[in-house]
Structure I
C-alpha cells in the first residue's frame, strides 16, 4: 500500500469517527462585534435606539453598551463596517 492509501485507511477507521478539530477561539474583537450586532438587531426590531429609561433591564444594558462604544473612537472605527442601523457617528 502507498502512503496516501494508508492515510485514507487510517482516517476511515471507525475509532476516529468522532474526532473533530477544536473550535476556533473567540477573540475580544469577536465578542465586541457580537455585542454590537445585538444592539443593531434590537434597533431594527424595535425601530428606535435603546433608551436609558427603557422598559426592561436588557434595553438599559444595550443603551449603556452603545454609549460605551460611541465614546471610544477606536472601537467605533473598528465597528463601522458592522453598523447596519447607522448607530455610530463618523
Structure II
C-alpha cells in the first residue's frame, strides 16, 4: 500500500483549508440560502435542506438550533440565523 506523502505546499493548502473551515462552511451555507429561495421543486428543496443540515453540523451549531431550523424548514429563519453566525465570526 502506498503511503501518502504530501509536499510542503500541499500540507500548507490542507492546513489552510482546515484553518478556514468555519468561513468556508458559512459561505457554503449562504449559497444554500440563495439556492433554497430559488428552488422550484420539493425534491430540490429536500436535497438543499440536507446539505444545509450537514453544513450546520460541520459548523458545530447547537443541536437544538439545528433541530428548530430543520423542523421549520423556513429559509428566512435560516437566513436570520446565518446573519447572526456571520456577525459572530467577524474580527
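Read the figures in this text as sums done on the coordinates, not as results from a lab. All figures in this text were calculated on a predicted structure; none of them were measured in a lab. Cβ atoms are built from the backbone, for glycine too; each structure is taken alone.
Can you say which of I, II returns 1.10 when Rg/Rh (Cα atoms, Kirkwood Rh) is computed? Checking each candidate, the match is II.
Given a value of 1.7 for distance in nm of label points 7 Å out along Cα→Cβ at positions 45 and 61, calculated from one of I, II, which structure does it belong to? List each step's numbers first, then the result.
On the way: I: 1.2; II: 1.7.
Comparing all candidates, it corresponds to II.
Kindly point out which one of I, II the value 1.6 was derived from, the read-out being distance in nm of label points 7 Å out along Cα→Cβ at positions 29 and 53. Intermediate results must be reported in sequence, preceding the final value.
Working: I: 4.0; II: 1.6.
It must be structure II, since only it matches.
By the measure relative contact order in percent (Cα under 8 Å, 6 or more apart), tell me the structure among I, II with the highest figure. Each step should come with its number before you reach the end.
Details: I: 24; II: 32.
Result for relative contact order in percent (Cα under 8 Å, 6 or more apart) over I, II: largest is II.
Structures I, II were compared on distance in nm of label points 7 Å out along Cα→Cβ at positions 21 and 37, and the highest value belongs to II.
Assign the value -25500, calculated as helix-only ellipticity at 222 nm (-39500 (n - 2.57) for each DSSP H run of 4 or more, over all residues; to 500), to the correct structure from I, II.
Values: I: -17500; II: -25500.
Source structure: II.
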